[in-house]
Structure I
Amino acid sequence: MIGASLIGLGDARLSRGALGGDVLALLGALTGAGYYVIGRRVRQTVGIWRYATGVYAVAAAALALLALGYRTPLVGFGGHDWTVFGAMAAGPMLVATPE
């Protein structure tokens, strides 16, 4: 906790951009904690494949709607980009520890 505080103090400015980033970081931490707590409870009654399919389908739909709202292209990426996307998707699954 002390180390994180020291790192945060190094970026302590009263600018709109810094405050916005801090708010997004806090929001990310809160949603990550909520996902973990809710996921642990749901996983007690639902199988891993059903759980992962539901979670990833909702996440993909939400991100697709967000991308469309911001008019961000979802096509036109090269082979190297798709390899990186696949690694980013598979990497966390490979290092996840079973409960």
Structure II
Amino acid sequence: MARRIRCRAAFNIGPDTLVIVYAGWAELSCFLVLGWKFPVHIFDCHTAFLSVSNILQPYAPDEVRKKQRKRLPDACKAYGIEGWERIDKEHISEAIGDGTWRK
């Protein structure tokens, strides 16, 4: 069984702080593993992006549709936030996994 680290979060998570995340399930999983208390107030940008981008299109049986991605770079692109398009997260994740990743 994994050893739990018992310490405080590295930043304020109290009632006077709003913690902003993208895909909160991932960040809060880290809190859980580290034994940290959860933040009092959380705003999950992924959930907010889903609320405005999950639109049911009219039925078109002859149309081939491609499922829209909902990752952070996709949300940034939808809102015109630049810089994420050059980050290859899949490559970084693979390199971290096999021990070859360097900053």
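Readers should treat all values here as calculations from the given coordinates under stated rules, not as data from a laboratory. No experiment lies behind these values; they were computed from the predicted model shown. Cβ atoms are built from the backbone, for glycine too; each structure is taken alone.
Please state which of the structures I, II yields -0.99, -1.17 when log10 I(q)/I(0) by the Debye sum over Cα atoms at q = 0.16, 0.19 Å⁻¹ is computed from it.
It was calculated from structure II.
Can you tell which of I, II yields -10000 when helix-only ellipticity at 222 nm (-39500 (n - 2.57) for each DSSP H run of 4 or more, over all residues; to 500) is derived from it?
Derived from II, not from the others.
Please compute distance in nm of label points 7 Å out along Cα→Cβ at positions 7 and 47 for structures I, II and give me the label with the greatest value.
Evaluating distance in nm of label points 7 Å out along Cα→Cβ at positions 7 and 47 on every structure, the highest lands on I.
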